[in-house]
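Multiple structures are listed underneath, in structure tokens.
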Structure P
Amino acid sequence: MDRTIDIHTHYVPYGWPDLTAEAGPEAPWLRIESESDAMIMMGSKEFRRIQADAWDAGTRLRDMDADGVHRQVVSPTPAFFTYGRDGAQAAKVARIFNDLALEITAPADGRLIPFCQVPLQDPDAACRELERSIANGHRGVEIGNHVGDQDLDSEGVVTFLQHCASLDVPVFVHPWDMASSPRLDRWMAQWLTAMPAETHLSILALILGGVFDRIDERLKICFAHGGGSFAFWLGRMENAWHGRNDVIGTSAFPPSHYLGRFYVDSVVFDDRALRLLVDTVGADRVMVGSDYPYPLGERPVGEVVRRSAFLDEDSRRLITYRNAERFLGLTDGAAPAAGR
């Protein structure tokens, strides 16, 4: 079997308790339409149609086998983060979904690797839920790229990231709650423009906000969707840092200095974009991702990486599984160790 590890997939449980008390009248719930079809609802509004591949381990494993994927990191769907409520309410929601994630991944004999969610708006509660989840079998954590107006360089988020570093828990950053305006209501423009911009902004926050200068270098952090538009605009950032360092930020070094401090996934869908990404961040910092099972994901998983003629075999092995093994703490094909 191919050793490919897919670092970016999502799950949705086949139902969960009423969350109205914790998440308000727009709380997510699942409208079950059949054994294999459902609709995620946000209050009275339809959010996304899903199928059994969102919750059924057997379906996921069959798709993985068809695509040559050995392991999958299974992360929350960001719509369930509940960052807009208080920490205690969000912690209850996180516990519910984190426990359900373990039920979904349990039948897969280690091939499905669960990542938890935390109430990121409350750093103490987030650290507690992280520790509880890791002790119960989660291997990492997915966080949104911001909490309200606070980006990843806010003190609370930095405290949480430092805790992840101290526990050797990998962090996957996923954009969510994108900017909205009438101009973005056409053509799925929020996903096509705002989502890459959100991820780009998050990387900037860690660099120009000085986070990488003061946080533990052991932090393992990966950004979804190829790091958004970061690779394309690194030169612009570099020029701005040198030309207007008085206003650009508090980083001790120019942006290119920090390229070895984070990973990105490969969800860019185009050989030319992948080449720019590898040329910019390095083959040792890119990992296969798919955004499975959602319709804007890549199928077959890892296809762009496999067919990219510019990659040599060593680079291809790094991207398809070796980088992910390092990120996840996998050794010699063993199951991931929780909470090392």
Structure Q
Amino acid sequence: MGIVEASYLKLDLLFVLIFFILVSSTLKGNSQPLVPALFIFGDSVVDVGNNNHLETVVKSNFPPYGRDFVKRHATGRFCNGKLASDFTGENLGFTTYPPAILSKQAHGKNLLLGANFASGGSGYYETTAELYNTISLSKQLGHYKEYQKKIVGIAGQANATSIITGSIYLISSGSSDFVQNYYVNPLLYEVYTPHQFSDILIEAYSDFVQELYRLGARKIGVSTLPPIGCLPASITLFGEDSNECVTKMNSVAEYFNKKLNATSLTLKSKLSGLNLVVLDIYHPLFDLVNKPGDFGFFEARKACCGTGLVETSFLCNKESPGTCKNASEYVFWDGFHPSEAANKIISDDLLVDGISLVS
């Protein structure tokens, strides 16, 4: 099956899922999302502003970030607009986004719809976050434990338990462990092979899911690694003067994803009542990069911001020369992160993969 045929099949499935959501919303009085709340953990792919409150270089709360977001405001999202997780929330029927747990919005009844604990520059490997002074997954769990205490005070124990067990938990991590740590850190790449390092990350992933489960989570979606060798920054830094995706990095991502799938199956069989779904972002993004024209994109090698080669965070700013005028023509917004237009396509694929989390 070719890319175009596969796209039509996914579009058909998407229409079915949208119909399912509309019917469900109608049955619920057209006012409630499909799940009580949405909780998000991970790195810059899903960070909505937690890093704004940290002393770190990994920030995006300034122009041109957010230039296509609501009110054209830079919120701390590493994108020109919405993240894939934002679209996912909309697909689930939410009309507002889970607030960044460190933000002023994370209080009172706002917490009833969930929270975002993600931090750009973090990963499964604990010291990845330490390198950039961001929030590690273990500390994100700490914030979630505090959230649980708050929600009991706001909604009462019975309602809090219902929210905790009935909601969806999304995890997006691992890219920073490789691109911003392993491949640039001789203390890692001279000690571990890429596969050995992957195994260490997978063990950390397993521990994280088991802790979430112990805290009450039952519906968990975890995203695969993207094709990290196709990120504009990866091609520039590790491509050895080639203009193509870095095959060895993509091979590592594929190895990691295979282990992620196998480990997730083991966890499902081990933990009673756990609905754990692996959300594939590798193949949708790989298709966008290799056949951009099939999806309405003009550029997949360079990102929109600046030269489009390595810029991210403070390197992507309002003074960056060459920033594109129309980000919807670009697969990538900056050297590491997809554009809003690409995120929309990825989120539609995630909806197809993750429908079992709401059924």
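Where a number appears in this text, it was derived from the coordinates with a stated rule and is not lab data. These numbers were taken from a predicted model, which means no experiment stands behind them. Cβ atoms are built from the backbone, for glycine too; each structure is taken alone.
Things worth noting here:
- Value 0.30, calculated as FRET efficiency 1/(1 + (r/R0)^6) of positions 90 and 306 (r between Cβ atoms, R0 = 25 Å, to 0.05), assigned to which of P, Q: Q
- Given -13500 for helix-only ellipticity at 222 nm (-39500 (n - 2.57) for each DSSP H run of 4 or more, over all residues; to 500), calculated: source structure among P, Q: Q
- For 16.4 (mean count of other Cβ atoms within 10 Å over residues 138-145, calculated) the corresponding structure among P, Q: Q
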